[in-house]
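Before anything else, here is the set of structures, which you'll find just below.
What follows is calculated from the coordinates using simple rules that are stated; it is not laboratory data. Since this is a predicted model, take the numbers as computed values, not measurements. Cβ atoms are built from the backbone, for glycine too; each structure is taken alone.
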Structure P
Amino acid sequence: MQHGNNTANAHNAAEQGGERDKDSAVKAQTLRWVRDFIVAHTICPFAQREVERDSVRIEVVRSKKMAVALEELMAEIAWLDEHAQTETSLLVFPTLFRDFEHYLDFVDLAESLLVEQGYEGVYQLATFHPDYCFADAAPEDAANYTNRSPYPMLHLLREASLEKAIAAYGDTAQIPERNIAHLEAMGGDAAEALLTRCLREERQS
C-alpha cells in the first residue's frame with residue numbers, strides 16, 4: 001500500500017513539474033512578445049519603462065472553465081492590491097478562450113465583475129487574443145495585430161498610474177493612429193511572423 005502511495009505521489013510530482021515547465025514556457029513566450037513586439041515596435045509607449053523596471057507580472061491560468069478564470073482575475077487583483085511595486089499584470093489563458101467570440105463574452109463578464117466588486121476606476125482591463133479583430137476591421141487587416149498576442153490574455157492596469165502616464169505623454173490619440181500606420185506598412189504577414197517567432201523560438205530554447 002505504501003508503494004502505491006509513493007508511486008502516486010511521484011506521478012503527481014511529475015505532473016506538477018510538467019505544468020510548471022509549461023507555465024514557465026508560456027511566461028517566457030509572453031515576455032518575448034512584450035519585448036520583441038510591443039516594446040520594439042512602440043505599440044505601447046509606456047511598456048518599455050515597466051519592462052526595464054521589472055514591474056510587469058505574468059501569471060498563467062490553465063483552467064478550462066470561465067467561472068474559474070473570473071475567480072483567478074479577482075485573485076490577481078487582490079494580489080496587486082497587496083503589491084504596489086508591481087505596476088501591471090498579464091493574466092494568460094493558454095487552455096481557454098480559443099474562440100475569439102467566447103473570449104469577448106468573458107471580457108464582458110470580467111468588466112462587469114470589476115464594477116460589482118468596487119474596482120471601477122481602480123483597475124482597467126486591456127484585451128489581447130491571437131485572433132483579435134476590431135469591430136470595423138476585416139480579420140486580415142494588419143491593424144488587428146495591435147491587440148493580437150501569443151495566447152488569450154487580460155492586461156490589468158492601474159488607473160491612477162495610467163492617468164499619470166497619459167498626462168506626461170500628451171496627446172495619446174495619435175498612438176492608435178500611429179500603430180495602424182506602422183502595422184499597415186509592416187503588413188499582416190510580417191506581423192504574424194513576429195508573433196509566431198515569439199512562440200517558436202521559446203519552444204526550441
Structure Q
Amino acid sequence: MNVRELLPTRRKVPTKFPKEGKWTEHKPDLQEDFNFHCGYCGSYDGYRHTWFEVDHFIPKSLFIPLGNISTVEYTNLVYSCKFCNNNKLSKWPSNDVNIHNQNNQGFVDPCDKDFDNHLLRTSDGGIMWKTALGHWMWKYAFKFDERDYSIKLLWELNQRRKLIDAFIIELNKRDENSKEYKEILKEAEKISFEYYRYDKELMKYYNSL
C-alpha cells in the first residue's frame with residue numbers, strides 16, 4: 001500500500017495571499033489539498049493527540065539567506081504532523097534549493113508521484129522503505145523506525161474511523177426497528193469500542209514520551 005491513500009495535490013492558486021512570514025495562513029488550503037492527512041506519514045488530522053503544522057519542504061534556513069524563495073510560497077509548503085515536521089527540521093543534504101536529493105539522501109516532494117516509489121505502508125499500518133533514498137527518509141529524515149508503534153496505532157484508528165463513518169451512512173438509510181439496522185449497529189458498536197481502545201493506547205504512549 002502507499003503511505004498516503006490519496007496523492008496530495010496543491011491548488012494552483014491559493015485562496016489567501018499572506019504577507020511574508022505569515023505562511024500559517026495557508027493552513028486551511030493545505031489541509032484540504034493534503035486530504036486532511038500528513039503529507040509525509042499519512043496520519044489523519046482529526047485526533048486530539050496529533051497536532052498539525054505547516055512545513056517548508058525546502059527549509060527556511062537554506063533559502064532565507066539567499067532570498068530566492070518566499071516563506072509564503074505555496075508550492076513549497078506541506079501539511080505535516082508535528083512529529084514529521086520536528087524530525088525533518090532543516091535537513092537538506094544537497095544544500096542546494098534546486099537539488100532535492102542526491103546520492104540517495106534527501107527528499108521527494110510529497111505531492112510528486114515519485115514519493116510513493118520510495119516508501120510503502122505495510123499490512124499492519126507501519127511504514128517501510130523501498131529504495132535507498134526511501135531508507136534515508138525513513139530512518140534519518142522522519143525517523144519512522146523510531147515512531148513505528150505510534151504510526152501503526154494511528155493507522156488502526158483511522159481504519160476504524162472510516163468504518164464508523166460508513167456504518168453511520170448505512171444506519172441512516174434504514175428503519176431503527178429493522179433487523180438490518182440492529183445488526184449494523186451491533187457491528188458499529190464493536191468497531192467503536194476498538195477505536196476507543198486504540199485511542200486510549202495511543203494517549204498512553206504519547207504521555208510516556
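Quick notes on this structure:
- Structure (P, Q) behind the derived value 18.5, 69 of Rg and Dmax of the Cα atoms in Å: P
- Looking at distance in nm of label points 7 Å out along Cα→Cβ at positions 40 and 88 over structures P, Q, structure P comes out largest.
- Computing helix-only ellipticity at 222 nm (-39500 (n - 2.57) for each DSSP H run of 4 or more, over all residues; to 500) across structures P, Q gives -18500 for structure P.
- Label whose coordinates, when Rg and Dmax of the Cα atoms in Å, for residues 24-111 alone is calculated, return 13.0, 39 (choices P, Q): Q
- Here mean count of other Cβ atoms within 10 Å over residues 104-111 was derived from just one of the structures P, Q, and that gives 15.5; the source is P.
- Each of P, Q could give Rg and Dmax of the Cα atoms in Å, for residues 48-95 alone, but the derived value 11.8, 34 comes from P.
- Structure from which 17 was derived, relative contact order in percent (Cα under 8 Å, 6 or more apart), options P, Q: Q
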